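Just so it is clear, none of the values below were taken in a lab; they were calculated from the coordinates. For clarity, every value in this text was computed on a predicted model and none was experimentally measured. Cβ atoms are built from the backbone, for glycine too; each structure is taken alone.
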Structure 1
Amino acid sequence: MLIYAETKAQFLSDNNDQDIEEVILERFKAATGRKVGPSEFNSWRTSLGYMAKVLSDPGIPSDTGVAIELHIPQTSKRIDFILTGRDTQGQKHVVLVELKQWQKAEATGKDAIVNTFVGGGHREVVHPSYQAWSYTTLLEGFNEAVYQGGIQVHPCAYLHNYDRDGVIDNSCYDGYLSKAPLFLKGSEERAQLRAFIKEYIQVGDNKEVLLELANSPIRPSKALADSLKKLLKAQPEFVLIDDQKEIYEAVLASARAASAEQPRVVIIEGGPGTGKTVLALHLLVQLTAEGFNGKYVSKNAAPRKVYETKLVGSMTRSRFSNLFSGSGSFMDDEPNTYDMLVVDEAHRLNEKSGLYGNLGENQIKELIGAAKCSVFFIDEDQRVTLSDIGSKQAIRDFAAAKGATVEEYALASQFRCSGSDGYLAWLDNTLEIRPTANRLLTTEEYEFQVFDSPEALHTAIEAKNTQNRARVVAGYCWPWRSKKNKDAYDIEIGGYQRQWNLDQDGSLWIIAEKSVEQVGCIHTCQGLEVDYIGVIIGPDLILRDGEVMTSAEHRDRHDKSIKGYKKLKKEDPEFALKEADLIIKNTYRTLMTRGMKGCYLYCTDPETNAYFRSRLGKAAATETSDSSSIASSV
């Protein structure tokens, strides 16, 4: 998505003859349907005026492309200012400018982190040069026009209110300053920025390079499991951006400071696709490299099994087991056995451990007790079984009992669902998990379609599976007959007949070569991702009289996610219904956010299918109707 795309001449006209911030606001509202806060509006007014001064140089061609607020692929971030053109040899160039209104900053001693006044208070944020460089790295990794089309990207940062003070430009930041030069307040600095631009742009492109960049196909994200081999060799393919980098450095500092006498507990909250697992693995790699004794912990076996399979040949299984562990293996550990434990998907933790759930006292307590520093990544909206007890409050309580210092952070950078925060808000509203302003799904950033039959949905997903990155999943509403009879069908809806994920694939279902033919469930996909996910909503979630209703009775009796429901209903019917309603809605929310590029949907209940289609904007609804017809005829 691109908010503003013009030539330099038009940009100067919009700035000099109009109020540039009003021009950008109108285009922003037209493109997104949303407004912006006063601080962002004021930053446009101030910073774009300074960029107009920079561009008031006849040496910069008048037909140079100018872009404002360019959406970065696979995230919810936007690049402040971009210039495009060519050099005298015809090479295509992009100059990326990160704009800041800062006046002062303080060094922190953390890599690429400074303390400055933003958002009404002082806090630690990434250095502007690091930010500009990290955005460039993402373009080089995901934008086809850059990595295949020959466009060269040159980042820099412009702090037009900041006097050079030896802090923001300290030699400790040289590694990032060399990648993305920093330009500060004053006419001399402005002249240097002009020279930087003219070094790469000598010939205008009349927006040609700009539009090529903005309209470029986005290469599918590098799956975490495929990159783990390099990640564990301290060669991460994923660059941490903004809040990810800030939290990473803060947690490293906490882990380094923790001791048996002064233990630390860190809670990191983040929704689907905010990079929790990527950040967790970065922490594991770095702290392990520093000699810390620790592990990556997850209750869900599927991600761990995928990582183990991908690491065959580069890591022994014993080495793997020393780094990756389930959550139920810490009950007998001595206090502070580990320097650090990185706990992913902490919302999935259970009270008891063992095959029969009869061992230990409480997994949260045991994890905190076993480590000098324990880091919990959590999303309470992904609690999908009645036995899931992971909550921020429970972690706080057990940390207090140990006498540990608690730090809490929230991840906002969104990678899954094409970085579309609007899709997640719409999904919460549509499933009636929480009210939001997103009643209709109008985003063009994420592909969502409703199909008239399960056959059409499955056919569409199989067509998207060119790189083994598309799968179909469903609510656990059908018995697993094929587990005992390999020829039996499990999911039968009219003429549609499919099996649940094959028993021999187990936790590896999501990467098995032919598993697109089967249907997966929450137990084999939570914590993992694909490019396209197809979701079948069963009779456990329906719409009646304008209300989304759930029914645990329509789940298969072998579904472990509602184990204990009947007993709970006898003891406390109202609480049981409330808990089951939450679990069912969270399950479908989780399933419908496994796709990085798109989600296809079919509901077994016609009224519910129509309900989801009614919540699509006109463009999305038209696309869905056309696609359903096409898929049905394949």
Structure 2
Amino acid sequence: MATLSLQHTLPKLPVPTLEETLAKYLYSIEPLTTPEELERNKTLAKDFLKPGGLGRTLQQRLLDVDRAAPNNWLDDTWWISKAYHEWREPLLVNSNWYILMRNDLNHPKDFHPTAENPAYTTFQVKRAAHVAQQLLDYTETLYSQNVPVEKTRSGPLCMHQYTQLMGITRIPQHGCDRLAYTPFPSPSKHIVLIIEDQLFKIDVYTGDGKRFLDGDMERQFLNAIKQLKQIKTSAPVGLLTCDHRDAWTVAREHLVVLDPKNRESLQVIEDALFCVTLDSAAEATKADRGNDFAEWAKFGMHGHGGHNRWCDKSMNMIFERDGKFVCHGEHSPCDALIPALIMDIIVRKPTDLNAPATNNPTLAAPQHLAFVTDTKTQEHLKAASATIEKLSKNSDCGIVYFDEYGSDYVKKVVKTSPDAYLQMALQLAYFKQMGESCATYETGSTRQFRHGRTETTRSLSTDSKAFCEAMENPSVKPEEKMKLLRAAIAAHQQYQKDAANGKGCDRHLLGLRLCLQPGETHDLFQEPVFAKSGAFLLSTSGLFAGDNFVGTGFGAMYPDGYGINYLAGGKTLKFGVESKFESKVTSTRKFGEFLRQALRDMRTVVEQNLPEDQRKVAAKL
């Protein structure tokens, strides 16, 4: 079945009724309000819903937007601009995601420098070439539409996001960025290699359309490394992609006006299928020290001060001297789940340490992409470096690694959804640290609809808040705690189901507000709890078991919040956590300690409610 063969069968994202959305919204704010505040908001909701009221008008406007949308009223009209491209903060830390890959099955213990340059190792180059080829293999499978359609019990899922990955680049623009137009399949036949802040065009096909072999790719990478001693070094323009979007817009405009060569180089980068980076940091990444992956997480999040990166590119394969591999990507064209699924496939095949080559004498040499710069560009680079340094120093990120039990235990003993269980653990950890609950976001997928992206699963509920309070109250009996855990999980699963069915409240409320005309407003939107309920101090997203990943992560949404991406493995749970050092209330290290304790406390409660014989079995899982 062809990858896109079922797209036409998928329904459009629904526009919920006002009654459904307001009921969902009022339900979600209850744990954040006093009884008086909740009653006031209920009164405002009634006014919004009344016949002839503003809500009715906005709903009709939104229905017209839906009628004009060929695929999806949200994605076709607003989503990418409102969720991503109008946000002007740097992509580094704030928006881009990262995935830390497990070691290659042929990962050596000793690393030998290349003959071309001792700053790089032979295995680093071999693995980079191998992964690039694996991704090209996958790309060809995708372009021939042989990637199977993903399905759930509800039916097929939208595969459109797979068309928004290869060859895709975000371009900075005043006020609102854009994606460079890339048809599917992409006509590009090259990738870009980044080494020592220099960018090289690497052709991956011969003139007659044949793919190079792994050994040819190694040869190309080594050739580029050799060129470093021969070329006139260009300024580290990639740093600019890590800067504030408005600053990068101005700097890019200056570059393309300054010299036509800059436009040519930028276009090659923007058209490339993806980027491969070889880092030459003298010190190897600290990734295997008692499962403390904090240093490697920092590397995945913001690298070596933004050097050797092109943050606008949707896919970046980054390799350290010790062969460690990180995938780093721009978030706007597709959700991180899609590249994660792809990476999970391609990382499984081990690197061939004696990879074959065609030894084709017509192999085009890597082309150095030069940039013409001036004193103005140097000023832009200096400002970008200062921004990156501040951003990186403020990013408190790490991997919380928990191997006392995993999803197997949750499914077999607790007999519930591992995702819902982990959501309760995250809320309990936050409650332990802060002494209160907060608005909590979990990514809910709407891919059962055509061009569906996400809906907010508002994980905080009156049930989850009651559960957290009970867990921290020693006078509450274990059976009552277990009852509250079950209720919290049930509430979460119901909201998650509603969100997947397009019946959450956040996207609909966003659409209604975007239909407001100048001068129009409603007191419901001005209530303090409206902003508070959408200020997700816990911003979370779960992927899958992730046995081939060491960890994943993204940045916190708010200065006093946490960004958490987690992997629920059968035996091991991994949480990529990011917060800000400047915050007086958050700490990634402390949150990790509270999270581990929350998971232990929850297991204790679960087993206190088991019969003695089952308790012994559970203890072994």
Structure 3
Amino acid sequence: MTIHYQVRPQDIGAHVFAVRLDIAQPDPAGQQLQLPVWIPGSYLIREFARNVVQIQAQGMLPNGQLMPLNVQKLNKSSWKVAPFAGAIHINYEVYAFDLSVRGAYLDQTRAFFNGTSVCLQVLGAEQQAHQLSLAAGSWPADDWQVATGLTAIALDEQGFGRYQAANYDELIDCPVEIAPFSDVRFTACGVPHRLVISGRHQADLARLAQDLKAICEYQIRLFGEPAPFNDYTFMTVAVGDGYGGLEHRNSTALICSRGDLPKIGETEQSTGYRQFLGLCSHEYFHSWNVKRIKPAVFAPYDLQQENYTRLLWAFEGITSYYDDLTLLRTGLIDWTQYLQLLAQTATQVERGYGAQRQTLEDSSLDTWVKYYRQDENAPNELVSYYTKGALVAFCLDMHIRQHTHNQRSLDDVMQLLWARYGRDFGHEGVGVGEAQWEALACEASGLDLSVFFDRALRSTQPLPLAESLAYLGIDSQCRPALNAQDKGGWQDTLIEKLSWGVRYSADPAGIKLTHVLRGEAAATAGLAAGDVIVAVDHLRVNAAQFDGLQQVFTANTPVQIHAFRRDELLQLTLLPQKARCDTWGFRLKSEAGQAEEINRNAFVIK
């Protein structure tokens, strides 16, 4: 029997969806319902059930009349309906005002939801077919449309009607966008693709379709045709300032700044558009690497508690490596742009001290309590499995290429993972274990990679980044940052800088310290995150002058600091230090040797 949901706006001004859940054959002992506490792809307990309100149940009597049934809340995310011998209907409301890609949203301009936020799981019926109905007349205006990866059953021209999923897992892996969006369609390797954009924008849809087609076709061919889906949808909301994405089995939900989208008539590729293409590339690559090639603990997901794995570096870090590499291999960016992006990634890892204190495996394991809950101490203790994972993937790729004379690469590892664990995941449902991943990499490359993995994953030793780049004929430099806006990149002239070891934001009273790096000048002086510096050497200070102000002093010469900690005034003495070399830059050698040219060409082969 089919589990059926109907979702409609209940109160747009209050941002509330009304959901009706119909269960034809409930558990005779009393039907238990629950909502996931996290969403796959975003590893934090988010407690979606906190937004469920006004839940009621009714049972249908033989004469067709409805009988109220008691609903008992069992815990933070579970309910139980009183036993009933016939079909039951559950009516509940969901508050939806989360603009991110992880939750649910409703206002007069747009509606969006993930099933993890609005669709109660019917325990015991997870493998039954699930249907979702969206009635056309319920929404704010006649020009609203629907986009989703769910299978259509009976729809009108705008996509309203009934959709079906094979089971609950598929239902919650297909988000729904409902808005007066613009869209464009294209085909990649014979598979229909669709890009929809909600929100105000002036995007060149034809250019977007052309560039996305190149990305999609490259990645499909990397793993091998056919694609693992029958269709694919990029669901995008354009806002004033935003960035993010979440992968799904045949779609992705994206948020971007409207200024990042290319406008009609523009021919240059802006930094923002390059970032957007990288985001699309990243989420699309996840169609293979995490949606079907999965860590064993994700097969299946337990959506009521944390699912711990040490492999997120391989699923997020390797995906972060291939997102920009895809742009290079498809010609959407050139070598100079690629090396700029790689330098920015390396700089993010180098900044702070987290890479010296947390291993990559620990970063993955601790994601549930650290990565998504970063605080003022994060730069001192945390390393990202996205950014360092991407650097490990690059170094691993170069290590394999160098020791096999370009006969093997990380591509071969990913293709073997796909053959063993991904291609038949829908039938077999088997994930890859932590030791199995490394063993398979050794098998695919024909190398003993144990020393590499021990260093890269289970120690805080520096990665062989410069050596790996040299294999491709690329020069490296690690230098002090020019200013707070310096994200990395090659500098022909190196300047010695001073640093106080702080990150800051503007404050009406002066400078508010957001982060204080351990062991550097500010921390040694006694300053802490949250302090507001109001005067330096007895002169008032502000954010506009602070970068330059740090350079007017001499290293190890005392500087008097006045700062407020809460409502208490502190007078401290700070000794400026020479700035750390924490900013990477890369460039192609002006005269690469023949071997380096061969290596570089092998690296970018399509």
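Each of 1, 2, 3 could give distance in nm of label points 7 Å out along Cα→Cβ at positions 392 and 576, but the derived value 1.8 comes from 2.
In this comparison of 1, 2, 3, the computed figure 89, 64, 51 for Cα extents along the principal axes in Å is attributed to 3. Looking at mean projected area of the Cα convex hull in nm², for residues 424-487 alone for structures 1, 2, 3, the greatest value goes to 3.
Given 20.3, 73 as the derived value for Rg and Dmax of the Cα atoms in Å, for residues 32-335 alone, which of the supplied structures 1, 2, 3 does it correspond to? Here the read-out was taken from 3. Here Cα extents along the principal axes in Å, for residues 16-167 alone was calculated and came to 42, 38, 27; which of the structures 1, 2, 3 was it taken from? Source structure: 3.
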